[in-house]
Structure 1
Amino acid sequence: MNYQFPHTIQNNHGEVLTFKEIIHEQDGDRVLVENVVAPGAGPIMHTHWLQDEALTVTKGRMGYQVYGQPARFAGEGESIEFKRGTPHRFWNDGTEELKCTGFIKPVNTIVFYLSSIYDAQKKSGSEQPEKFDGAYLLTRYASEYDLPELPKFVKHVILPITCFIGKLLGKYEHFKNAPEPVKA
């Protein structure tokens, strides 16, 4: 899929993410991002198996957590980095909008993946993505992304079965040009 940059996505739960531009570097492309997060909002615990993510708070207060560790906090001007393979989450821990700048590297499928997740959340009207789209994305891109708090039975049995049923029902026409997953 080809995107024009800047490319902004928004879910219906207080997150707006703008992919500003892609910077080509010898050791992999980097996508520059800006995000705006409403008080109390933020992504659930997740893992990028193949990508590093860094954020710098430009306004507000960010709470963040690495899986199994206590919550920590960052204020304006402070930066955090999540190395690839590190399960993490962050949220707006303040009472005003949280604004951050940062990057994700390498780009791989992140623009498509997050755009599709946000669309699936809007489709369902909840934080949970629409069930067939969510099953497709989490199954197809399992080599790149994970939700560590999702039970293994759900990840390895329920989601693949739901994905298969979705294929039988013709639910994935809108994913016909989806990029191939990146393998480690």
Structure 2
Amino acid sequence: MNNAGVALLGPPESVPIDDWRWIIEVNILGIVRGAAAFIPHLLERGSGHIVNTASIAGLHAYSWDAIPYITSKFGAYGLSEGLFAYLKPLGVGVSVLCPGLVHTNLAETARFSGAEDRDSWFYMPDRLLGNPISADSVGPMVADAVEADQFLILTHPDDAIYLAERRADLESALLAEVARAPIPPIPKRQTPT
């Protein structure tokens, strides 16, 4: 179970490259390290299961405020799908957990970078805010998915419906999301000192 994750919010053009490296190091390369450590043993046995935590943010870019986080979670999802294609024929299962809003400390530990006013640089669509679940309820979902050899684990049933509708006409869905969201604040240009 590769479950490390951190959040980074801020305007993508203002987030320093070291902060981009940090989130990629944890959210993508953390999974790479876990996979590299365990895949040889699982292949030797010809069985086993890997679970990687991505996020609903790895399946759709829900907002403009967390582009570094979303980018890393898309990478975690893509890595998981690739591992599934690689390992499934060799007898090893792979699942990817893409939780919606879960009561954790992720928001408390999130970093803001490149934005002067943190409060104005935050937007979460109402669709995602309305139904947070407890962290304790996620464990049984993951255990059931592993037992069923299920790839995609969503914590919120409405997410599957939303994602299917969104993918049916992605262009329209993106335009509708932009229309619903507030206009992002334009960061003040910082002059070099």
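Coordinate-derived values only; no laboratory data. Please read these numbers as outputs of a predicted model, since none were measured by experiment. Cβ atoms are built from the backbone, for glycine too; each structure is taken alone.
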> So distance in nm of label points 7 Å out along Cα→Cβ at positions 23 and 79, computed for just one structure, reads 1.5; which one of 1, 2 is that?
Replying inline: 2
> Out of 1, 2, which one gives 2.8 for distance in nm of label points 7 Å out along Cα→Cβ at positions 103 and 159 as computed from the coordinates?
Replying inline: 1
>> One of 1, 2 was used to compute distance in nm of label points 7 Å out along Cα→Cβ at positions 39 and 63, and the result was 1.3. Which label is that?
In response: 1
> If P(r) over Cα pairs in 10 Å bins from 0, in percent, for residues 7-86 alone comes out at 18, 45, 25, 10, 2 when worked out from the coordinates, which of 1, 2 was used?
Replying inline: 2
>> Suppose mean count of other Cβ atoms within 10 Å over residues 55-62 works out to 21.8; of 1, 2, which structure was it derived from?
In response: 2
> Upon calculation of log10 I(q)/I(0) by the Debye sum over Cα atoms at q = 0.13 Å⁻¹ from the atomic coordinates, which of the structures 1, 2 produces -0.68?
Replying inline: 1
>> For mean count of other Cβ atoms within 10 Å over residues 71-78, which structure out of 1, 2 has the highest calculated value?
In response: 2
>> Looking just at distance in nm of label points 7 Å out along Cα→Cβ at positions 31 and 151, which of the labels 1, 2 belongs to the structure with the highest value?
In response: 1
> When distance in nm of label points 7 Å out along Cα→Cβ at positions 15 and 119 is calculated, the result is 2.4; to which of the structures 1, 2 does this value belong?
Replying inline: 2
> Which one of 1, 2 has helix-only ellipticity at 222 nm (-39500 (n - 2.57) for each DSSP H run of 4 or more, over all residues; to 500), as calculated from the coordinates, equal to -14000?
Replying inline: 2
> If relative contact order in percent (Cα under 8 Å, 6 or more apart) comes out at 23 when worked out from the coordinates, which of 1, 2 was used?
Replying inline: 1
